[in-house]
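Q: Next up: some structures, all given as structure tokens.
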Structure P
Amino acid sequence: MKKIISVYQKKIALRLREISLSWDRCHQLKHSINYTLLNCGKLIRSVIILLGLDDLKMDSNQYIDVACAIEMIQSYTLIHDDLPEMDNATMRRDKIANHLIYGHSIALLAGDALLTDTFLVLSNLKISDHQKVALIHLFAQKAGTSGVCFGQTLDMINQTNGFDDWSEIEDMIKYKTCALFELSFQTIGLLALLNDEKLSKLAELGYLYGMAFQIQDDLNDDNLVDDINLIHKTNYHQIFGKEKALEKIDQILSQIENLCIIIFGEKNKIFAYLKSTFK
């Protein structure tokens, strides 16, 4: 499994570098974009797409650009989230935050450019017009007021005032974190021409994985309580305790396993990968 994932990651990283060559018009903007985009991280959202397509017996090599598009969206959200007006973060993936290197204005434009060029990449895909329109619609939906933008708004409220109960936090996670995982899984369904029932289950899969991912991420961040930006944020384990949080993750993973079997079959590889991201 590790070798398969490594191959996917290398293919995505190489293609992202090729796509980045088109940004030569503006030296400063290009470097700001590449600083975040090419510092790839684990590429979880894009790997999900390729692995899911392989499980459905499709040639994932034909859809590397779709995987790159979701990483462009992800990078845009990271740059903007780190800005002083948002989370005011100083570090991202063990590197200094983009805006502290290139300035707030250039970082803002880099995020804008990544979001916009995502749709340029999608428009050039060699798929049917019907699939292309559906995919562009889905990407716009998950990136905008029905997705991460709304989720970030809720996060800002949480950062300022804190939330009183889990239902408010759950809403924030649903839109900020789950949206792009739902995008990954639903993209698989659109490319594989799955029926509406399967598409609905893929959306549920993305939601569940995103929820477990965020609960785990908050547990990992627990040692950063001295960070002023985390002081007022409320999360699952602060309300229910760490033991309950770990139990919740295990419960969600069981649901995810069942959905993976229904959608991708008994011998799917995708669940093993999803589970491995919690180690």
Structure Q
Amino acid sequence: MPFEKPKAKIQSIVNALSGVYDEREATNMANLLLSHFYGLDRMAIILNDEFSLVEGSEKGLAKSIDELNQHKPIQHIIGSVEFYGCELLVDERALIPRPETEELVDWIVTVNTVEAPSIVDIGTGTGCIPIALKKAIPNAQVAAVDISEEALTLAQANAKQNGVEVDFRHLDILENNFPFDLLDIVVSNPPYIPESDKAEMSSNVLSFEPHLALFVENHDPLIFYRRIAELAFLHLKIGGMLYFEIHERFGEEMIKLVEEIGFTKVLLKKDLQGKDRMLQAQKYSK
């Protein structure tokens, strides 16, 4: 059985991906692939000890490199992603959780003062937000809704994998009644990318992630935010909190939108890239 050193293997993978990805991206992907196919952790790579090139793993690696060069997301190839201390299954049924959404979850966890909050996540996708919140706030009563039954099936599998209970429900918030009341927290990362922005997006997103969860009509890009804010104002307790992940271009419009509905103490928060990507608002009056 042939052997190879991790750093040499990483370099060969980086070379194979160099036509599509820059060196930093390709190196990160190579590390993930070595961990996935050969079980090599970061320390094994640093020590650079020889490892055996198992035939089945070599075939899987070669296939994965081909898929990456066709812009398939590395998360779909590996089949999972780390999110705020959770291991989540990911595939074409839902959006891949992003770092900005981890920042939103961390904001909620950090400022929450309710010992056992009632929380609803709207447009849950993989279930990343409610699962992470339930793990971080074990006494919370957490529910989540989505229009996609396929996404809900994935979210339920993720909740089971992470050992938490979340009340998942199939719901079209534009059409159906909202079956929750007296909530402490409503959170959502709804579709917010105008159709006109498609041309600027990478092919791995356009080809492999559900457009239903990404795009909104150009004439009303805040349609889901408006509806969710209206529902939240009706169903939150006095003092309850609304949290959104938002498009970086719509910060001022979002402040105006939630204030017109009746929310107060509205805050915009920048992500680690310095972009306005999160909003918090509080319900103070009926």
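Q: Given 0.95 as the derived value for Rg/Rh (Cα atoms, Kirkwood Rh), which of the supplied structures P, Q does it correspond to?
A: P
Q: A further question follows. From P, Q, which structure was FRET efficiency 1/(1 + (r/R0)^6) of positions 76 and 116 (r between Cβ atoms, R0 = 25 Å, to 0.05) = 0.10 calculated on?
A: Q
Q: Comparing P, Q, where is distance in nm of label points 7 Å out along Cα→Cβ at positions 84 and 180 highest?
A: For this comparison of distance in nm of label points 7 Å out along Cα→Cβ at positions 84 and 180, the top structure is P.
Q: Just checking, which of P, Q has the largest value of relative contact order in percent (Cα under 8 Å, 6 or more apart)? Walk me through the intermediate numbers first.
A: Working: P: 17; Q: 14.
If we compare relative contact order in percent (Cα under 8 Å, 6 or more apart) over P, Q, the biggest value is for P.
Q: With helix-only ellipticity at 222 nm (-39500 (n - 2.57) for each DSSP H run of 4 or more, over all residues; to 500) derived from the coordinates and found to be -12500, which of P, Q does the value describe?
A: On the way: P: -23000; Q: -12500.
The correct label is Q.
All of the numbers you see were taken from the coordinates with simple rules; none came from a lab. Being a predicted model, the structure only gives us computed values, none of them experimental. Cβ atoms are built from the backbone, for glycine too; each structure is taken alone.
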